[in-house]
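These are the structures, in structure tokens.
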Structure 1
Amino acid sequence: MLNTNDIITLKIESITNEGSGIGRADGMAVFVPYTAIGDLVSVKITKVLKSYALGEIQSILEPSADRINCDCEVYGRCGGCELRHISYEAELESKRTFVKDAFERIGKLKLPEINIQGGDLNAYRNKVQFKVAHSDGRMVAGFYSKRSHRVVPLKKCALLPDIFTQIASFVTQCADKLKISAYDEKTGKGLLRHIYLRRGYRTNEIMVCLVSSRYDKRYKDLFDELSKKFSPSTCVLNINPDRTSVVLGKENIVFSGKGYIKDVMCKNSFFISPHSFYQINTAQAEKLYGIIKEYADLQGGETLLDLYGGIGTIGLSVSGKVKKLIGVEIIPEAVKNARINAELNQIKNAEFICGDAGEIANKLIERGETPDIIIADPARKGCDKCSLDAMLTMSPKKIIMVSCNPSTAARDVRYLCDNGYKAVRGQAVDMFPRTANVETVVLMSQAKD
């Protein structure tokens with residue numbers, strides 16, 4: 001019987017989709033972060049529940065062949081990465097297994113062999129949201145430690161272009177000089193909450209967005225200093241007065257530039273504002289969209305419905321191959337951006353509608369829209385039942401599910417397969433190397449076909 005504070009020897013047999021290794025002791029699964037398949041480790045039990053236990057490494061007795069030397073000084077303290085301690089080959093195989101297991105275990109689906117597309121490991125992120133805090137009398141910027149709200153300061157991050165950490169460091173120094181305080185989420189006092197940065201992968205345009213609890217005239221001086229040093233394309237102050245974990249508030253105050261940046265993906269140009277959803281890894285997103293295009297196998301006469309469409313990146317990437325594109329997105333600013341992006345790229349067969357995916361899908365049914373293909377790219381929580389039922393009512397020939405969460409994707413695909421569809425093919429794309437996250441694409445067709 002395992003007890004808290006027991007020290008045990010454990011052989012790691014697999015990895016969870018959150019990046020923790022799993023071993024078994026006394027008939028119970030034990031989850032241990034930062035371990036690798038094949039590790040023999042000494043583990044301290046930190047928590048015992050009814051069916052599993054949690055532990056932490058005390059020492060590595062025999063290292064796995066997958067284990068490598070970590071190249072990050074804050075790894076294990078910062079919550080950004082989970083898999084920097086294993087080879088990239090081992091990481092890709094683990095992620096491929098996450099997807100395969102989710103569809104077999106949760107979805108009870110047997111897809112043909114699932115492959116995974118890897119990518120570059122370093123400086124791939126085009127967006128970062130640094131949390132700020134006070135430490136030893138000065139402001140610091142970094143990420144939360146895993147499962148906490150304690151900020152781990154960062155001088156450098158391998159996932160980010162160097163310009164991001166340089167700007168963050170400069171902002172905190174200027175804030176200290178101007179006596180702009182860091183927001184304290186416990187008390188609700190203080191000003192600066194986040195340093196939010198975006199960079200165009202192909203244009204190199206940079207957006208600096210500072211998130212503050214309220215307006216303060218000292219931000220003008222800060223942005224002036226920042227512009228002299230880095231010449232960003234636009235500087236924006238976002239006001240978020242609410243005591244919430246949501247990063248952005250509703251109000252944006254543009255200090256310089258136009259309040260957005262432009263980038264190019266899949267040969268289309270896109271305007272990107274602070275609230276816009278835009279894939280964090282542009283190079284991998286192009287691989288992902290290439291798979292979607294292959295699965296859709298468009299002939300030119302189809303009507304395509306793009307649910308959870310954001311600023312239109314997926315739909316617009318295939319718009320030249322369809323008769324009509326209908327994009328649906330709940331965030332008004334994203335819909336506005338999608339319309340601008342269609343105009344920017346001279347795409348005239350696209351319509352973008354603001355609203356909940358399920359409700360809008362039902363309105364489309366009422367007005368007689370019958371899409372031939374539906375692409376659904378929901379958030380991590382997956383599709384709601386209303387959206388899934390609307391897809392079924394529309395009865396398209398194909399549904400392509402795109403998801404950053406294999407578990408919810410498997411659940412949603414299972415629901416559709418229980419109601420007239422068949423899962424035909426699946427593919428994983430590593431959008432977020434060195435983290436435990438993985439993107440999944442699944443093609444479904446009507447079972448009668």
Structure 2
Amino acid sequence: MKKNFKLLALVLVIALALSVMIATIACNKQDDDTANEVELPAYAVEVEDYSTLNIPSTFKVGLICLHDENSTYDKNFIDAMKATQKLFGLKDEQVLIATGIDESEACYQKAAEFADAGCKVVFADSFGHEPHMIRAAKDFPNVQFCHATGTRAHTEGVANYANAFASIYEGRYLAGVAAGMKMNEMIAEGKFTADQAKMGYVGAWTYAEVISGYTSYFLGARSVCPTATMEVTFTGSWYDETMEREAANQLIQRGCKLISQHADSMGAPNACEEAGVPNVSYNGSTVNACPDTFIISSRIDWSPYYNYVISKVVKGEAVDQDWVGTIKNGGVKLTNLGAKAMAAGTVEKIVEIREKLVKGEIHVFDTSKFTYSNALTGKVKATMTTDYLADVDSDAAYTPDTAVVHEDGYFQESTFRSAPYFNETVDGITLLNTKKE
């Protein structure tokens with residue numbers, strides 16, 4: 001009996017030791033996860049006070065998404081809606097979210113279904129949803145329809161249809177600054193020379209939203225690493241993990257030292273992690289999946305827009321037909337930085353540039369900082385002047401129609417409509433292919 005008791009006691013001691021060891025490992029892992037990120041200092045955001053807003057229990061809102069939460073792009077919209085739901089104390093039955101709705105008749109059918117279900121506001125998140133949302137707005141005049149990245153609200157003349165986007169070019173510019181700092185660090189470490197400072201970029205489609213994004217990112221990188229160049233390749237899809245991975249690997253094989261993207265899967269970040277190549281993500285942090293290579297990500301926070309629209313509709317007030325999220329109103333965000341991949345001094349530099357952007361002391365598309373080439377007009381190393389026209393009031397031929405360069409010498413992106421319209425190829429950027437929708 002004593003032997004059995006001693007054996008039992010020994011087993012208990014071993015079990016206790018193992019549990020302590022497992023807890024210690026788990027704790028250390030948690031500490032390691034926390035250590036993988038470096039937090040950016042907060043800044044003053046102009047937040048609306050909705051504390052007195054009285055939302056009826058029958059009020060409903062709908063969100064139509066191109067993909068689901070596996071897409072970083074759509075997850076960003078869904079997470080923002082959940083934040084809005086929490087802020088306003090909406091019940092689950094008041095928030096209807098549809099995923100996997102492609103850019104076809106299916107969008108109109110879902111928008112109509114939401115309207116019939118009693119939704120007072122319906123949002124859609126993809127560029128190709130626009131014609132279907134406009135049709136729904138005309139058919140359901142008592143419902144507010146809102147569409148992200150669309151271009152036609154300011155010319156369509158439908159009172160209950162609105163577009164929204166953000167000055168994400170400022171967020172991408174700051175992410176580019178982080179990339180440029182990393183390029184400088186690798187040059188200083190002797191990993192390559194200044195004239196080999198080539199970055200790569202995986203884009204979805206060759207049109208203004210993507211072009212504006214990668215150009216602002218490139219200009220941010222060049223502001224601190226003046227020898228930086230960039231190659232861009234397009235997949236022809238918003239979400240294709242295989243193609244995005246292959247595109248990133250192609251760029252790496254071509255000698256690109258750092259990769260970023262405007263595409264929605266984890267294909268490019270995962271390729272970078274496997275190859276040990278630094279990566280700047282989009283729409284959210286990838287630090288958990290890619291701890292060794294993730295530097296930073298910019299994203300649009302859609303919750304300020306959701307909050308604004310719901311408030312306006314509840315109060316019976318008109319919704320702006322083109323809303324723009326900014327750093328100042330909380331619509332443009334940067335994630336924490338990846339501690340393992342970021343260059344020393346990046347936090348301080350981002351804080352410095354962020355403050356200047358908010359104050360208007362610097363402009364992302366400062367026309368004195370770049371020249372551009374245009375194969376259609378034969379211009380080489382042209383400089384934008386105040387008579388430069390952009391395609392703002394889009395027609396079938398994408399005819400340039402609006403003077404967009406400010407007298408102070410900067411391209412006024414997202415000023416004459418919310419969606420981007422910068423659509424030129426800046427010198428220093430090479431397009432490896434094109435993909436038009």
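A short reminder: the numbers here are calculations on the coordinates, not readings from a lab. Owing to the predicted nature of the structure, the values given are computational and were not obtained by experimental measurement. Cβ atoms are built from the backbone, for glycine too; each structure is taken alone.
What the table below lists for this structure:
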| quantity | calculated |
| --- | --- |
| Distance in nm of label points 7 Å out along Cα→Cβ at positions 103 and 231 from the coordinates reads 4.8; which among 1, 2 | 1 |
| Mean count of other Cβ atoms within 10 Å over residues 63-70 - structure with the largest value, from 1, 2 | 2 |
| Relative contact order in percent (Cα under 8 Å, 6 or more apart) - highest-scoring structure of 1, 2 | 2 |
| Highest-scoring label, criterion being volume of the Cα convex hull per residue in Å³, among 1, 2 | 2 |
| Identity of the structure behind -7500 (criterion: helix-only ellipticity at 222 nm (-39500 (n - 2.57) for each DSSP H run of 4 or more, over all residues; to 500), calculated), options 1, 2 | 1 |
| Origin of the value 0.95, where FRET efficiency 1/(1 + (r/R0)^6) of positions 71 and 295 (r between Cβ atoms, R0 = 35 Å, to 0.05) was derived from one of 1, 2 | 2 |
